[in-house]
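In structure tokens below, several structures.
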Structure P
Amino acid sequence: MAEQGEELRDELVPFLGERAVTMFAFAVADGYPCDEVATPLRREIEDSGDDPLEPQVTEAERLLIDWGRQLGAGRRADRPELDARVAETFQPRLRELLADYAGTIRGRCADVEHP
């Protein structure tokens, strides 16, 4: 699963940038919540000079973070208006890649939770 996650990440970076993909991944792990997966991502964000909990972001990055937290939380956080904004902002293929990547992060969290 980790290898698949890295492949998806590599596909996303050219479209969104390393920073946005890392923030999205952190949001998914943090929304799950799973400290073991979120902590290295948090450190990566901090090492780049940003605050993972209050980052200075663009509107699109904010949307990615909010959607990532929703995807991380699963059905507990279903927000149709957020899904609609994501659909308006990101092309279908990119949304599919993001959802798949979020799934790999959730899978890593589940593996940590239930080894």
Structure Q
Amino acid sequence: MIKLEQIKLSKERIHLIAQLKSGQIKGFDVIKATKRVIEIVMLLGGQSQQIINTLYQAVIDGKKTLSIQTVRDVFAEAQKDQKHWQLSNAVEALAREAIEKDVITSSEYDALVSGT
């Protein structure tokens, strides 16, 4: 990867993180932005852990029941290690299931993300 590409990706990552922290991004766009930040980190050479996270694996395998608590648990885990190699797959699985089952409304999701 050439330096110019690295600079562009780095700027994109900084911009997305600033938007996430300020609350400019809402709803399921938070999931998309978080996933993109993780992708950028990996592209820039971030190392992923190969340790299997049991929570993420249960979500990916469909063994963890989708609920507000499950989403909170995944977000709490994500705060501990934003580079974990299973995180984006777990978030995608949750988002897919939430959309399919209409378990989480957009207002509930926004409240969860904003911490209210």
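Bear in mind these aren't lab numbers, they're just calculated from the coordinates by the rules spelled out. Since the model is a prediction, treat every value here as computed from it, not as a measurement. Cβ atoms are built from the backbone, for glycine too; each structure is taken alone.
Here are the numbers for this structure:
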read-out: Parent structure of the calculated result -25500, given that helix-only ellipticity at 222 nm (-39500 (n - 2.57) for each DSSP H run of 4 or more, over all residues; to 500) is the read-out and P, Q the choices; value: P
read-out: Which of P, Q leads on mean count of other Cβ atoms within 10 Å over residues 22-29, largest value; value: P
read-out: Highest-scoring label, criterion being distance in nm of label points 7 Å out along Cα→Cβ at positions 6 and 86, among P, Q; value: Q
read-out: Structure from which 0.7 was derived, distance in nm of label points 7 Å out along Cα→Cβ at positions 70 and 102, options P, Q; value: P
read-out: Parent structure of the calculated result 32, given that relative contact order in percent (Cα under 8 Å, 6 or more apart) is the read-out and P, Q the choices; value: Q
read-out: Highest-scoring label, criterion being Rg/Rh (Cα atoms, Kirkwood Rh), among P, Q; value: Q
